[in-house]
1. When distance in nm of label points 7 Å out along Cα→Cβ at positions 39 and 151 is computed for each of P, Q, which one produces 4.9?
2. Quick check on the output: 25, 18, 16 is semi-axes √(5λ) of the Cα gyration tensor in Å, derived from one of P, Q. Which one produced it?
3. Computing FRET efficiency 1/(1 + (r/R0)^6) of positions 23 and 87 (r between Cβ atoms, R0 = 30 Å, to 0.05) gives 0.90 for which of P, Q?
4. Who wins on distance in nm of label points 7 Å out along Cα→Cβ at positions 7 and 119 among P, Q, i.e. which is largest?
5. From P, Q, which structure was helix-only ellipticity at 222 nm (-39500 (n - 2.57) for each DSSP H run of 4 or more, over all residues; to 500) = -11500 calculated on?
Structure P
Amino acid sequence: MSNEWEIKSRSEKCSASGREFRDGEFFYTLLFHEKDGFRRADLCEEAWRERNDNIQPFSFWRSKFEPPPPPEPEALKKETAEDLLRSYMQEPDAQHGSARFLLAVMLERKRLLKQVDVQTTDSGRTLIYEHAKTGEVFLIPDPALRLEQLAAVQSELAALLKA
């Protein structure tokens with residue numbers, strides 16, 4: 001099941017034409033739910049207009065292309081909320097689902113993630129986030145937390161992030 005949530009990062013070129021995106025150019029991201037999981041396609045505006053309207057994506061949104069920054073040198077640091085979310089994304093859905101949700105909300109408030117869509121299926125709501133810098137997509141199932149559960153999850157996260 002964890003493979004279903006692994007979605008490639010934003011492309012630097014159009015999936016249809018192969019043309020590289022220019023800095024500041026608008027493009028469309030389409031997510032398709034397929035048998036093996038989700039497939040991402042990034043299309044320039046021209047390819048968006050010429051696509052087959054009969055093939056409907058699971059979700060789509062429009063973004064402005066910004067080239068990725070050069071990689072920063074690795075420094076020894078304690079685990080961040082983003083690192084913790086990435087590690088939890090590799091685990092089965094039921095495990096750490098509430099923590100994943102709260103981490104995504106924390107990162108959204110810090111403007112590292114932006115929510116681009118919400119999809120409701122038979123299995124519940126799924127929040128779709130895009131990483132502001134890398135364009136990676138994170139699919140976060142909504143655990144429908146109740147208020148009395150919130151404190152315990154927050155305490156767990158606080159302990160993990162201070163460790």
Structure Q
Amino acid sequence: MTKKIFVVYDEEDQVHVDKMKNYDSGTGKKYEFIDCQDLKDKLGKVDDEELKKEFYQRMDEAEISVIIMSQAIRSMRKFISWQVTYLANEKKPIVCANTNGIRSVDSTFLPAKLKRGSLSLHIPLNKEAFNMAIDNWPRFHDKFVADGKNGMFKFPEKLYQQMKGEKKD
């Protein structure tokens with residue numbers, strides 16, 4: 001079984017995406033990563049609405065989205081902003097992966113759209129937390145949406161203590 005993951009990131013963060021691509025689920029599940037980096041060349045060359053449709057189609061293919069939280073994402077250029085806004089407005093499951101190891105919301109890099117009450121899970125970017133989020137967040141997200149809940153969530157500290165080796169990679 002393959003799980004499709006949409007990744008929002010700035011090209012400066014390619015190293016973090018490459019790291020995620022090397023994570024295995026440990027359960028035999030495969031991850032397929034989808035992004036819009038190849039569409040960046042079309043900015044300014046085609047109509048914005050036409051380009052957004054291509055973005056949205058790719059985002060709709062994924063079961064879950066991961067936003068790489070870093071200094072580069074903070075600038076929220078048009079390219080990144082469209083993706084974050086769509087994911088939040090469409091109530092897609094969003095995981096914010098902190099490249100600095102923080103286990104909760106890092107307001108330093110948090111896109112404004114997510115500060116306004118959108119539903120998201122915040123984790124450090126490491127294999128154990130990533131796998132836990134990918135396997136579990138969509139189910140919790142759907143329940144929270146059904147219950148009308150919004151906000152930024154994190155895993156309980158106790159869960160991190162139980163994770164294998166508490167490694168930061």
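1. P
2. Answer by label: Q.
3. Q
4. Q
5. Q
Bear in mind these aren't lab numbers, they're just calculated from the coordinates by the rules spelled out. Because the structure is predicted, anything quoted here is derived from the model rather than measured. Cβ atoms are built from the backbone, for glycine too; each structure is taken alone.
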